[in-house]
Structure P
Amino acid sequence: MSQLLHGIAASSGIAIAPAFLLVGSDLSIKQKHSDDENHEVARLHDSFVLTQKELTAISQHAHQSLGARAAAVVDAQLKMLNDYPLQQEVETQITNNHETAEYALQQVADEQMNLLSRLNDNDYLHSRATAIQDVYKRMLAHLLKVKLPTPADLNHRAIFVAKNITPTDMAQFDRRFVAGLVTNEGGRTSHFTIMSKTLSLPAVVGTGNATDQIHDGDLVIVDGIHGKVIVRPTDGEVDHYQRMAGEFAREQAAWGALRNEQTVSTDGRHFQVVANVGTTADMTDYQQSGAEGIGLVRSEFLYVNQSKLPTEEQQLQAYKRFLTGVHEQRVVVRTMDIGGDKQIGGLSLPHEDNPFLGFRAIRIGLARPETLRPQLRALLRASVYGRLAIMFPMIATVEEFKRAREILDEEKRKLREENVPVASNIEVGMMLEIPSAAVMADVFARDVDFFSIGSNDLIQYLFAADRGNRNVSYLYQELHPAVLRTVKKVIDAAHAEGKWVSMCGEMASNPLATPLLMGMGLDEFSMNGSSILHIRSLINSLNTRQLQPLIHKALRASSAQEVQQLVKRYVPKVD
């Protein structure tokens, strides 16, 4: 008899194949102290060398087989591994406390992971946390002489089943053999979820117990459309999902025809569906995504995993790459959105008990303008290469936005005095992710050129719940009426001042939210490239006027479940 597991539909598609369990090895530490510090330091150095060789080989495979994006995280791991202060910190732990190399390494790793676990929920900073954890795990395995399981062992088509999947696991995938992914942990914004979309691998994450319920060789169906995993399916279930896979393939082909069309509802309302990008390497995927511009450039990729702040020239070249790669479509660049980790970008930041609500993003830029000004100068200089919009993150008060814009205007004046050309049509807006800003949206709307709603953070702050915390993640509810009312208030406030509104969080790519956002008047949907054609197709099939009764009832609903039922009743095609 088959068994049904539920999870998060992280990457669309259907896969039917045997399971391949990627389960962790025992890395428990039995000895904590040593009387021979020199021997332990030598063992530590050996683990660094072995890990470096291992990651170098994985990087080479990723570059050759999967492309630059898959290899980028592994390359960043190598850079981090070669960071001398990291080695020095573990050595100090060994010599000062007479600890074994593996125990000292574990202590340093735990300290760093504790810091990163409290960071704001940012895809790329969480990716960095996963990458760091993976490096430490590999070093620890060498110290303990334990062989880690690896995707490279797979020699037949299969579905990977794991507790979690690391960047180096992804980088070792052989596309001939990997049919799909199922994990216990993870969410819609975890690194391997984003990569599974890029690699077009059906994925269901956050099942909780897949590794306990699935055995090696079990036939498994991954339904990445509805977030289901069928273990040991019946013949009837296999036939049903084979037909569904065929329908999905035909649907994908139809979506491809939209690449050169506009996104217009059946009653003539125009929308923009644009891409979120994290590095210049993403521009390769952008060209194939069907995006109508870039709604979010996460500029922190220039800072993360670097030993010092990027120069103005380095930033200029990166921003120029984005602007020249979109054929005169708009590019929205978010200024540095980091904080909570003293090693990011060469910044020395204070330890904080709650970095979620601490010194980060624009708060760093305003307190230390020497970090913000070079970025703004680089953006202003790049503006002549395309259609640029600049966005300030983590704005809580009107005064913060006005001060950030003053600094931008000061740098613009300086550049013009230096006879450096600057475009005259730069739009300046803000990420709207803090409830105080949503409440004051009508006041902010007088000063901004646009809002970009960061739904990931806005929802977390509205419910005071970290979606990465399994105990409270149930409170992360994109369709909750409290979220919808907040979004509606922001859109109405912006439109009253003639300003446009985008959304760049995961809610923007949720098909169940699409009719609601359309009906409420959202102007732009910004998302991962793999979702763009699906959402464009859905928008093209809907009538915004006919959605108004749905909006009226959804705003008066009492729960996310009630809203979801309403959407499915009014728009059956999203089910």
Structure Q
Amino acid sequence: MSSPRALIAALLVLLSACATTRPAAQAEAPSLSPAQQSLRRLVDAHFEEQFRRFPMAATARGLHTYDDQLAGFTPKEQLDWLAFLKTELAALPQQVDRSALPPLDRADYDIFQSNLKARILELEEVRGWERNPNTYLSLASGSVYQLINRDFAPIEQRMRSAVARMARVPEVFATGKATLKNPPRIWTEIALQQAAGTRSLFVETLPQAFAPVKDEALQAAFKQEQAKVLAALEDYVRFLKQDLLPRSNGDFAIGESIYRRKLEYEEGVTEDIDSLLAWGSTELKRTQDEFREVARRIDATKAPMDVYRELGKEHPTPAELVPTTRAMLESIRQYLVDHHIITIPSEVRALVAETPSFNRALSFASMSTPGPYETRATEAYYYVTPPDPTWSAEQTEQHMSFYNHQALELVSIHEAYPGHYVQFLWTNRVDSKVRRLMGSGSFSEGWGLYTEQMMLETGYGGTGLKADKLKLNQLALYLQRLARYQVGLSLHTRGMTYEQAVRFFEEQAYMTRTNAEREARRGTSDPTYLVYALGKKMLLELREEARARWGKDFTLQRFHDAVVSYGYPPVPVVRQLMFGDN
């Protein structure tokens, strides 16, 4: 599935943005109005300053000027950036006449303004950099992992950058020790669990990735910095266990005021919490009823969850995994073309490959797309993870059950066609820097979840038993997202405890205890992981509005092409642009 939002959220707090820019500000086009020119100057200045302060943001977006630098993690750097953002926010209405902007630029203005507010809220009130010990582990691991995840430069060059960044990683952990104040106990416990993965990255993953490098001096420099990083990590873990954990008495809940502002600034949603919870409760019950009904159609002699688990036995062999997925992807893509579901704006295919060995512990299936300004490693990979050849037959069977034929189709729909990969292709066509690069989780993840249901609605999978098996898998995945929706809201605004969240996932989404605990832990530090179900809800509502407004001129292809043509801004902004409302 997609990379965990919890890790992404932790990194975004430190990077303080989810956008990027071209290497240099482009010259103003003569046809632009003064208001448009002013807005572009502010946007360019924002991103140029951001990359100077936060090198990882540049690397993530395909700009490699700062690959050998690591900065932006100290309290002073965080607070200086906060002050800069506040200055920008105050200057925006003074320097740009919003009323003089045409609709697309007016949308850019609103997105940019909301993004500034969201970053200020995170830094000033949520303060993960001061409260979440996993922040520093995520920064340490992310700083080097992003240098091996794609072949954007010769391996020797990327290794030199990694060595340079590793030289600063001990400072990252020292900053965490000096900065953290009264985190929730569960966050410190999570950090202690995550530390094992961080250690594995530096002990096993990086040496494996850099093994082809023959430069002995560079390998020696790597080992020298590796030893320092591991010593600093060991010291940080000792600090977490012996010092921070006993005094970790903070509350993970961000509270209703912050939650509502996060939803408004990040997702464009202003609905009150009670209304959001009421919809979630109703939708959860409706989906549970449908799940039971579909399971009965498949096999009325078994309990619904037993029927669902039986489907896990129908999977390709490990050797068949990549070719099966490749053929499946092409078949799904052709279905989109034949049934006029959405325009695919490129003949370039997503490449199916085995997940790189250094990342197999982290992912079953994922879509890896290049940064918007990547010029070398421009391939997009749909990765699937084979079982470890050293595993027992039972372990291999459990692993491959994830790739049962129906689940693999749905994951491929979500990640590739017409999900995230097609969304990526459309976003690359967007000319606006803001709309191309400042995004909304509810649109991005909502689109992926929406496509799972939409494809089945169009008849994908045929009829009869196969269709029911696909539907049961789709409903099971949706129940997990609906549980996240309810739990995220309840943990942070209604006093739900961690243990109550675990039981909710077990009882309402039919998850095992282990998976329920993982989901509940994530919810404590990822308050808005409701975005999957929230985004799908808004997109379905938008589709019905388009159907009503367009009447006989409505087609799925027209609707989908319009929706994804603006990048991935909050869905309410998409609605304004589609219908001309303001």
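Numbers for the structure displayed
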{"item": "Winner on distance in nm of label points 7 Å out along Cα→Cβ at positions 36 and 532 once structures P, Q are ranked, highest first", "result": "P"}
{"item": "Structure from which 0.55 was derived, FRET efficiency 1/(1 + (r/R0)^6) of positions 76 and 332 (r between Cβ atoms, R0 = 25 Å, to 0.05), options P, Q", "result": "P"}
{"item": "Parent structure of the calculated result 0.25, given that FRET efficiency 1/(1 + (r/R0)^6) of positions 212 and 252 (r between Cβ atoms, R0 = 35 Å, to 0.05) is the read-out and P, Q the choices", "result": "Q"}
{"item": "Of the structures P, Q, the one that -20000 was derived from, the read-out being helix-only ellipticity at 222 nm (-39500 (n - 2.57) for each DSSP H run of 4 or more, over all residues; to 500)", "result": "Q"}
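Every number here is computed from the coordinates shown, using simple stated rules; none is lab data. As the structure is a prediction and not an experimental result, all values here were calculated from the model. Cβ atoms are built from the backbone, for glycine too; each structure is taken alone.
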